[in-house]
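**Q** Right after this note come the structures.
Bear in mind that the values in this text are calculations on the coordinates, not laboratory data. All figures in this text were calculated on a predicted structure; none of them were measured in a lab. Cβ atoms are built from the backbone, for glycine too; each structure is taken alone.
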Structure I
Amino acid sequence: MKKKFLSNLLLLVFLNLLIKPFWFFGIEVAVQNRVGEAMYGFYFSLFNFAFILNILLDFGITNFNNRAVSRDPSRLKTHLAGIVPLKFMLSVFYAIVVFTTGALIGYSEVQFRLLAILVLNQFLSSFILYLRSNISGLQLFRTDSLLSVLDRSLMILINGILLWSSITSTPYQIEWFVYSQTASYMITLGMVLGIVLYHSGKIRLEFKRAVYLRILRQSYPFAILILLMSFFNRIDSVMIERLLCDGQEQAGIYAQSFRVLDALSQFAVLFAALLLPMFSKMLKAQEKTEASEKTEAKTGEKALERIEERTEDLVRISSSLLLAVAVSVAVAGIFFNDEIIRLMYHETELNSPAIFSILMGGFVFISLSYIYGTLLTANRNLKQLNLLAGATVIINITLNLLLIPAYKAYGAAIASIASQAFYAIGQVVLAHRILRLDLGLSVYGRLLLYGVIVLGGGFALQHFLSWVPAILLFIAFSGITAILSGLVRPAEMRSIFWEE
């Protein structure tokens, strides 16, 4: 299982390193530089508004389906027949809620026109993710890895032509950016649907109320969790745009740094996408072993210990890898913030580097959440996660209301990292208590040692070298430190990767 995790993680990371950085730092940055902070902030706040509510398109069905199909692949055909019609009905409900809420908070006619296309894009994206959950649930990770970068690849091609060719003499419009996403999603949807139907065979759609109620009853805890997480992850830019007189410009300034955090978070999502079906399978085996332990005490006890050890190993390896990267990113965000921001954008404000540093620090907590939150989700501890996420939403909105009017985008950044820290630490505590994880103090000790050494190295490099050689040496220094501190163990990973 660990071998499968690492091999597919390497492929997934490789493909995403090829495509997604160019999308975030090439296309999106170029678009923002072309259209300006205010116009991009106009788009960015509307995009996040549509994104926050997009769980209404899915209602937790994708996560539920991934877990169900990974546990029993024979469910693919019946789930597909029942869920596809339900997805279309939910899309109507989603559109009604989005437009009604938009009217209540005072969106203009111009905003509604762009919002309508963003609503369509959210539907297409949600449907693609649902179909891909069937593919990953069947353990076809390589196929899913290739599909995960298809839509972005198409967007890069279309926008690259619009941005850098002479195909049009009209200045680049933010609407073109949105339309290119629509076209890319439609092409990707067609390909993913074809692959799923190949594995499921011919299906007959079922419009059965009892089936829908059963699916929604089982999946609604996922929906509540994702909605709450979307609120404290994405509400910042919406509140900036609505609370401030110069809200669109400030939302654009916030987007400069949030884009980098969002790009980094995509790699944490890769871990979660691979870990969810693996944790689900391990924990199901653990449940069966615990049940059989009553009749075969000795054998059952030993088998249970082996499964628990494998789960802890997977948690330790995935968290060590991800946190080694997250801590180095946070430190780089502290010492090289001004240079990175000025390199990427034509227009910056005095507090832009400070916003960047704060949001990069938040990546450490986001990484923790994707590891431990995925484990708790696989173990069906959704009630506890929802209570924790609900408390985080209250903290986030309260801090935004207090800090945004006084400190604008900088205040939103402070609210973001505070909320992420509360949520991540809460998940770690829950996971250790509920699953009785025994990772040992050495894991956290190595992480602390790594953080202190990397922090000192970043400080020294920033003071004695110009920033380009300093950051290159910092990357190498971080990798070497991760190995020497024992946080990342190449020998262990090599043995895991080659184990039968």
Structure II
Amino acid sequence: MKQQAYNPYLPSYEYIPDAEPHIFGDRVYIYGSHDRFNGAFFCMNDYVCYSAPIDDLSSWRYEGVIWRKKDDPSRPPLILKQLYAPDVVQGNDGRFYLYYFKGSMGIIGVAVCDTPAGKYKFHGYVRYPNGTLLGRNHESDLAQFDPGVFRDDDGKIYLYTGFGEKKPNIFTRFRPVNYHGAMGVELENDMLTIKENTLTRIAKTQHCSQGTGYEGHEFFEASSMRKFEGKYYFIYSSVLGHELCYAIGDSPLGEFKYGGTLVSIGDVGLAKEPMNYLGNTHGSLIKIKDDYYVFYHRQTNRHCHSRQACAEKIIRNPDGTFSQAELTSCGLNGGPLKGEGKYPAYIACHLYKRGEPKFLTAKIAKGHHPYFTQTGKDREERGDQYVANFGDDCVLGFKYFDFAKDEVEVSLLLSGKPQGTLRIKDSPDGRELGTIALHPTSGKEAFHTNVAIGTGIKALYFDFVGSGRFDIFELEIQ
């Protein structure tokens, strides 16, 4: 790699959740929603695309805007014009098809382009053979949501969608509740028409999971399909919200059995308590060369409307299952970060106040909760994200670094009104490696100490005992 790769892997001013990774040619492309920093709703911005060479996952290139809200011919009220989670597939004609959900209309739109990240043009809406739009058959249609699209080795194209709500809500109040699971269908060559008699239910919802293996991890949203070594993997966000799960089948519309959790944005299942403030997540799996990665998103700015794209290496076991990936700061780096140099504080993989991780929906009061944020308004330049509102009993964690020396100097650049002790550890409740006395600052100030860390791959955690709140901008290791 030309440089080290961090999480989140895009510039810190980019808020792209729901990212679906795909390899076209020799590049990895991500297609996701586009949140607005400090936005009032989900997915307020137009779709943009990023790509990276498959042999350098640190070099993400901005491809520009590929689809705007105004490009769709329907004209809902302004407040309902969000563009929700999309997906892209290359059709048998060589062109690229973008599938997106019109939340206010309850239908799936399709746009087409000659290149993976060019300017897409409207193609139509997914429909039944009789012309009725999918989502508009009021007698039998379930609510549509988050389309996932998949091209099998034989050239057949499949669409997956659905919403596993427990009771009617804003997206489902005019449709029956989904009692059966995610929906899968095969599409005709026009990429719009559903083939007759192909509709199948995939992963189970809360209404039909008893005795199926899905219990506690039932389908909620975020349909995505992948195929590895002859097995089909249906990836989805569970009813818990904070995790991506998967189910395994032998055919694209066949029976799928629950497989497990791929990743949790709070490391739930790997840690004693959530290691971050929770919220929804959405993404998928991809194999790049010989390695597998899970793409997902994290929450920032104290609410669920400013989400950022992250990714982790994940292990596929000999039996075809996946082991849950742990959250790291090094993500796509291919290994730990160097145990020296300057690192932005926003690449921390764990940030919370002990005993108080919450599931974020609307904005929570500042209180004693630390969070990732940036200065100013939403923009496409000048990333300056940092950790804000750190204080007593808050925890900040980075994983992993490869230390070449037994002793290093650790420094944090911060500002605010702290009065107390910053403790440095090798895990949230691990051994204490050193302490730093903090005092109020008049601006940004670096506080440092020597730490007997030992050589090898280690994590660095910081917690604070004292009074006052402060912001953290940078970690330096010498």
Structure III
Amino acid sequence: MKTSIVLSICTFLFIELGSAQKKVDDVLKKLDDKAESYGAIAQNIWELAEMGYQEEQSSALLQQTLSDAGFSIKAGVAGIPTAFIAEYGTGAPVIAIMGEYDALPGLSQEAVAEKKSAGKSAGHGCGHHLFGTASTAAAIAVKDWMLANKAKGTIRFYGTPAEEGGSGKVYMVRAGLFNDVDVALHWHPNAQNTASVDIALANKSAKFRFHGISAHAAGAPERGRSALDGVEAMDMMVNMMREHIPQEARIHYVITNGGKAPNVVPDYAEVYYYARHNSREVVMEIFDRIVKAAEGAALGTGTTMDYEMIGGTHELLPNLTLQKLMFDNLTKVGGFDYTPDEKEFADKIAKSMGLDHADLSVAKNIQPYKTDGKADGSTDVGDVSFTVPTVGMGAATWVPGTPAHSWQAVAAGGTSIGKKGMMVAAKTLTLTAIELFQNNDLVSKAKAEFLERRGADFKYIPLLGDRAPALDYRR
């Protein structure tokens, strides 16, 4: 009798587990069935190539897609017209999926394997058209699973504009929009499939503006005070400063306005600076020294100077509990194969980068799990990671070997290669979110690790201060 009961229970559990797995498989199949539709959305955003805080059409397209799928929409959040939140469900847990959709200036490129401008002012050199679309696809897939399983909780999509220098998520964090989130998920286009522990550099940026006196450069040079001299003097001092900062630090600048004509002493000039390091405290120290250099440059050139904070982001706070979960799900999903036409395209792209050919196994395979990641960039996801447990991954949307922020990345992102990688990310995010909804203990463990790493007495202070969103920083 007891044996029959045990067998009955085991049979019931087997059937239940099998049914649950079938429902997950059905969700992934739906993603495959809708891959072409999501590819069209990504392509639309790729063609729009809207820069930070200018993503009106891209944001509207993702909002409409989510609204049509049954999500409620809050648009224009945190004082940002192109930021939004889409939500389905009620109560805990609240699982967030972030999506970006801003392009980069000066990277206009057709979807061809040679450098060829598309005649636009910007291009998706970081693949955010894929980022926002895959995250949207995942949020909808999770919603479908919740509906089919009568699952409790909330799936929430965060439409996060202006990641490229505009720090969009920082304003959303500052506004408290992540305060009730249990776990936040994100991903990023990449040249390989990876879900190892990732780190990012804290970043602080500003535009320094010098004001002088215009005069005829030949007829009355003594009456002029060159604002460009102020910029160049500042740049000289900052470049000398590089010897005396931690070697892991990074300082970048670009002169955005240096005058209009050589025979006119410019009365206005502007230079745009970034300071980065893997510690926000060091970044703040370096930035303060950059400000001092600017003040000295103005004093020495007889000009005046003011500056505007543009962005500021924390470093990434890792969460190994969530990272291993993400890696396991990426491994389940796996990479993808190139078609002969895609391989021909990839080999041409590889040759443009000085490589003999593209190693397509990188797109097929998953990189080994590591916990000693190296920071090579910055992201406003960092501020989210100091607010809630956060985890991310990368999918091979570019030809292996391609650096981000390059014309090669823009080109591949506008082809089927980018869209295949996008769906790898969508599936991985979907599986990870579903598992979090199913396992409260996993969420609790992630939260406990988060609090231990961040510290119980941590107080969030945005590096960009209390300024309003820099909505015109790309204009």
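**Q** Quick check on the output: 6.0 is distance in nm of label points 7 Å out along Cα→Cβ at positions 73 and 433, derived from one of I, II, III. Which one produced it?
**A** II
**Q** Output the label of whichever structure in I, II, III has the greatest value of volume of the Cα convex hull per residue in Å³, for residues 145-344 alone.
**A** Largest value of volume of the Cα convex hull per residue in Å³, for residues 145-344 alone: I.
**Q** While we're looking at this one, here's another question. As an exercise: helix-only ellipticity at 222 nm (-39500 (n - 2.57) for each DSSP H run of 4 or more, over all residues; to 500), calculated from one structure in I, II, III, equals -14000. Which structure is it?
**A** It was calculated from structure III.
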